[in-house]
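Asks: Multiple structures are listed underneath, in C-alpha cells.
Read-outs throughout are calculated quantities, based only on the coordinates presented, and are distinct from any laboratory measurement. Computed from a prediction, not measured in an experiment: that's the story for all the values here. Cβ atoms are built from the backbone, for glycine too; each structure is taken alone.
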Structure P
C-alpha cells in the first residue's frame, strides 16, 4: 500500500481522470475526499470506492469559490485529522475555435476553473500542510501548456500558467516541506471535455488526427494519469518537487 492512510483530496473526481486518480489512490490505501461540483457523480464514485473496500467520502465543491475550497480542506481535516495531499484535477476548456471567437465569459471560466482554483487551493491547503509538517500538491495541467494545439489558445495559456505557477510554488514552499508537482496528460477521448477539445463530434478522422501526434500510438487513459499521481503522492517521490510529468506517449518529446 503505497499511500496507506494518507489523507488526500481529489477535485473533479466525479468522472474522467479525477475519478481514475481517486480510485487508484484508494486502492493503495489512501483516505480520499472525492470532490466535485456534480453531486450525483461524485457520490457515485465515493460509494463505489467504499463498496470495493476503499476509504472515500464525497464533498460538493466549486473550485472557483473560496468558501467552497476552505470548506473542502476543513472537511478533510475533520474527517481524517490531517491533509497530506491535494490533487487539483478539476478543469475546463472552451470549444476548439479561433482565439478571437472565444467569448469573454468562456475565457473567464477557463481561467477561473484552471488557474484560480490553484490559487484557492494554495491559500486554504498550505496552512493545513504547515500544521502537518509538510504536504504535497499535484496539479493536473496538460501537454497543451507545453506543446499547444491551434484553436485552444486560451485553454493552452491557462495550463501554461498552472505549470509555471506550480514550479514557482515548489521553490517558495519547499522550506515548509511542501512539494508541488504537475501532471501533463495528452488527449483522452473518454473525458467529458474531449468533444470541446476536438471542436465537435469525435469522428474517426478526428481521432486519427490526435492519435497520429502521439509516438506510442494510443491515447492516454485515466489509469495512466492515476499511476503517475500515485507515484507523486507516495513517499517514493519525497524528493521530487517542481517537476512536470508528461503522461503523453512521447508527444512532447
Structure Q
C-alpha cells in the first residue's frame, strides 16, 4: 500500500463529436504529469455528452488512447466512453492501470430530462477498483444525486472504499448542486471525493464551467480548479489523513 496517491484531474474543453481535437487537447495538458498516480478525465471526454443521435462507434480508438496514456505516464487513467456492445450502448467508465489492465463501470442513473435513457442501457453492478492499496468507487455524473447507490460500509474493520470518483458533464446552471453534493458524499462516506467536470458549450447551448474539485474526508475542499478554464488540478491524497479522520470521528460505527 502506498500511503499517498498523486491525483491529476483533467478539466478540458470538450468540442462535441470532435474526437481528434479532444484527445489532442487532453494529451497536451498532460505532457508533464507526475508518474505513479491517478489521471482522471471527464465523462465522455472524447465526444461530449451525447444528447441526440448516437455517433458511429469510435470507442476502440478512445480506449486504445487511454491505455497508451496509462503506460506512457505510468499512472492509472480513468474516464467514460460511449460504447456499443451486443446491439446496445453504454456510458462506460474505464479504469486502466499502467500494465494495461482495465476495469469498467456502466453508468447506473441515466439523466431523465435528456434522451440518455432512450439511447443507453443502465448499469446494474457497482465494482470497487483497487490501485496501489487504495479502494476506489466509480460514479458517473447524475449518479451523484443518489447516495444509497454509493453508500460506503465497513466489514471486518475494512472500509468498502477510500475514494469516491465522479466523472461528469455537469451544466453550469446546476453548479451549486454539484459542489454541495460532492461535499456531502465525502462527509457521509468518510472518504475522499474526486469531482471531474468539463468546460465548454454543447450543441444545445448548455454551458459547462468545470468546478472540478478534490474533497477531503471531512468535507473541506482540498483543491479546486478555476471555473471555465481548461486546466489540470493536482493534489496528493493521504491514507494517514484519511485514517486519522475516521478514527477521530468514528461515525461509521453508527451507520445504518
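Asks: The value 2.2 for distance in nm of label points 7 Å out along Cα→Cβ at positions 21 and 229 was derived from one model only; which of P, Q is it?
Replies: Attributed to the structure labelled Q.
Asks: Given a value of 1.7 for distance in nm of label points 7 Å out along Cα→Cβ at positions 29 and 133, point me to the structure among P, Q it was derived from.
Replies: P
Asks: A value of -6500 was derived for helix-only ellipticity at 222 nm (-39500 (n - 2.57) for each DSSP H run of 4 or more, over all residues; to 500); which structure in P, Q was it taken from?
Replies: Going through each structure in turn, the value belongs to Q.
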